[in-house]
Structure I
Amino acid sequence: MTVTKPIEELYHQRGSRARALHDAGKKVIGYFCCFVPDEILTAFDLVPYRIQGSQSEPIDEADALLEPMACPFARSCFNLALKGRYDFLDGFVAPHSCDTIERMYHIWHSNKPSPFNHLINVPHMMGPSSDAFYRKELEYFIARLEEFTGRKLDLEKLRSAIRLYNRRRTLLRELYDLRRENPPRVSGTEITKVLVAGMGIPAAEHIELVSAFIDEVKKRPAPAPDGLPRIFLWGNEIDDIAFVSLVEECGAHVVMDDLCTGSRFFWQDVPETDDPVDALARRYLSTHCPRSLKPQASNRSEDLENRFGYIREFISKWKADGAIFYIVRYCDTCELEGPDLREYLTGLKLPVLMIEDDYSTSTIGQLRTRIQAFLEMIM
């Protein structure tokens with residue numbers, strides 16, 4: 001059996017492994033976004049589960065409790081919760097990653113409370129005072145978990161969890177490096193499945209899966225040159241292969257991304273220091289995200305470089321020919337960040353296509369013509 005079979009199963013049967021662990025007596029904690037440290041949950045012998053929505057199912061219950069102009073990803077997640085799809089969760093954690101998630105935490109808590117519920121307040125500004133504030137938030141999170149589990153946090157277990165997740169980050173970066181080949185030996189569609197598969201299983205199991213998949217990809221014969229354009233993908237939540245597959249079906253290679261469900265959550269390691277809580281606070285708060293603000297540089301050009309310089313490195317190293325922004329409708333943070341990033345990439349002579357979508361596979365066909373026209377333009 002190739003490693004692609006368990007990846008396919010975990011991708012299509014989301015929550016199955018976490019539900020099995022819950023039924024076996026493990027505590028499963030669901031959470032949103034990139035600002036909740038998996039390491040802390042793992043150090044308490046809890047199973048982190050990153051909450052996902054469904055782009056193929058209509059939002060038919062959540063709109064009675066959430067305004068319809070709210071983020072459709074958040075509404076979809078809550079819709080699944082109302083239908084009992086997340087009843088295996090023993091805890092629900094949300095960071096103040098954006099105003100919609102912060103508001104939805106209280107609505108979710110009121111209508112589908114878990115045994116453990118917690119909101120982490122994440123600063124929007126980045127800097128020394130924010131680091132100190134976020135550390136206090138993590139200390140409070142730890143105290144709440146100690147109360148919930150009935151045991152104190154073992155710092156050595158936390159250090160071990162940091163090493164474990166750094167190992168996973170290393171492997172995922174190695175997997176992304178395989179996309180630097182021209183043409184790449186692994187597709188963006190395949191990598192999306194690998195990432196989504198890992199959102200609902202323990203890190204140690206995902207490490208085994210990713211390691212085996214890397215070995216399998218390395219054994220593939222090098223593909224013949226095809227001259228297809230190489231695309232950098234930017235946006236927020238893509239936890240379904242539909243859009244990535246569409247781009248590749250239209251005649252391109254998706255070779256790099258800056259997504260909440262992509263490189264954004266694993267690109268930087270947590271420093272392995274004597275103070276693991278401080279290391280976690282600094283690393284998670286430095287996550288590149290449109291909701292986070294760096295101190296403004298002296299002029300417009302320097303400010304854009306300060307904010308988006310890491311993307312220039314992605315584009316250079318992965319030799320992108322164009323960028324596609326996939327923005328979930330009503331996402332204020334990406335809607336506001338997108339024009340500035342487009343200005344920056346245009347300054348680098350990189351063509352940009354901005355797409356705003358409803359987090360639904362039903363709209364994918366409507367996007368085909370726009371994507372084909374963009375790819376023809378940059379060929």
Structure II
Amino acid sequence: MPAFAVSPRPRKKPPGSMVSEAGLAMPVPRIELYSDTQTRPSPAMRRAIAEAEVGDEQRGEDPTVNRLQDMVADLLGKERALFLPSGTMCNEIAYRVWARPGEEIILDRTAHALHFETGGPAALSGLMTRPLEGTRGVFDAEMVHAAVRPRDSRHAPRSALVSIEQTSNLGGGRVWPRARIEEVAEAARDHGLSVHMDGARLLNAVVASNVSARDYAAPCDSVWIDLSKGLGCPVGAVLAGGEEFIEEAFRCKHQFGGAMRQAGIIAAAGVYALEHNVERLAEDHVNAKRLAEGLAQIAGLQLDPAEVETNMIYFDVAPARMTARELSERLLARHGVRIGAVGAQRLRAVTHLDVTGPDIDDAVQAVRAALTA
């Protein structure tokens with residue numbers, strides 16, 4: 001076979017269906033609880049996209065991109081902001097700016113950058129990571145002090161950055177308290193380290209706690225918010241920080257292949273979302289609590305509804321009943337409800353703007369039926 005030959009194309013999926021891990025055709029879900037990334041732009045958001053003013057964003061001439069960046073900079077209390085294609089790119093650019101190859105990022109063992117960015121810190125910036133044993137994704141100042149490498153060591157990697165995730169995904173959507181962020185940031189600065197916030201679901205924390213995004217972001221040198229999760233946009237994230245940081249971040253944006261042209265087409269969705277979809281995140285939190293309380297009443301499942309602070313619910317299915325994957329696939333195949341398996345016995349459900357209260361009740365009944373079938 002020639003070196004340039006490609007492998008045979010995989011079997012096409014039937015129209016309107018998906019394929020399970022076992023290769024079985026699965027229906028498109030009627031209730032989507034896999035992730036808040038599964039949201040679809042509303043008709044009003046689509047109109048905003050269609051009517052967007054555009055220009056060359058690389059030259060700073062796209063008015064809609066500029067408006068979105070100004071809105072986010074003001075929201076987070078930073079000098080400037082930069083529109084990017086994804087939250088992962090926000091993290092990876094921040095890491096590139098704040099640290100040099102061979103240096104180390106201090107972060108929680110559950111952090112997104114450790115598990116879901118395909119080794120980006122190492123592959124893109126030559127960085128090492130130093131995981132901390134926080135509680136549900138949240139660590140403290142003493143852990144930071146203990147993790148920082150001695151500055152006079154010729155052998156250890158040099159600590160450069162502390163990175164926190166608000167809210168903590170693998171921590172079950174836990175909200176970092178404002179005081180804890182301030183303590184961790186103070187500890188970092190005692191050692192000359194920068195502080196970065198992965199704010200993928202920062203606005204969920206804002207709505208849940210009544211603490212402003214600006215106050216959460218104040219102790220951090222860089223921070224970003226995601227547009228394609230609870231805010232309901234089809235794509236995008238915005239990174240914010242000081243003038244010099246953003247100038248260097250823009251250079252990295254080009255280097256990582258994130259530069260765009262008439263990006264106002266997608267930035268318009270972000271503008272619309274910030275104007276209309278922030279306060280309504282409270283509905284997702286109510287629905288998440290409702291789902292958790294319903295699931296907690298089902299024999300064979302284990303979870304604590306009191307741990308649900310925002311829009312994420314993690315729960316376990318008893319090994320004697322079935323595996324998490326079996327439950328996930330049965331829910332989708334028989335009931336049209338998609339909940340993701342994230343471990344041998346662990347599942348995750350995430351509420352969002354496309355999920356209603358009646359959907360939650362239907363999902364609870366579906367889980368009960370799937371377990372008792």
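Points to keep in mind about this one:
- Which of I, II yields 1.06 [Rg/Rh (Cα atoms, Kirkwood Rh), for residues 224-271 alone, calculated]: I
- The greatest value of Kirkwood radius over Cα pairs in Å, for residues 120-183 alone among structures I, II is that of I.
- Of structures I, II, the largest value of FRET efficiency 1/(1 + (r/R0)^6) of positions 88 and 160 (r between Cβ atoms, R0 = 25 Å, to 0.05) belongs to II.
- Which of I, II leads on Kirkwood radius over Cα pairs in Å, for residues 56-175 alone, largest value: I
- Structure with the greatest value (metric distance in nm of label points 7 Å out along Cα→Cβ at positions 32 and 208, set I, II): I
- When helix-only ellipticity at 222 nm (-39500 (n - 2.57) for each DSSP H run of 4 or more, over all residues; to 500) is computed across structures I, II, the figure -15500 traces back to I.
- Identity of the structure behind 17.0 (criterion: mean count of other Cβ atoms within 10 Å over residues 104-111, calculated), options I, II: I
No value in this document is a laboratory result; all are computed from the given coordinates. As the structure is a computational prediction, the values presented were derived from the model and not from experiment. Cβ atoms are built from the backbone, for glycine too; each structure is taken alone.
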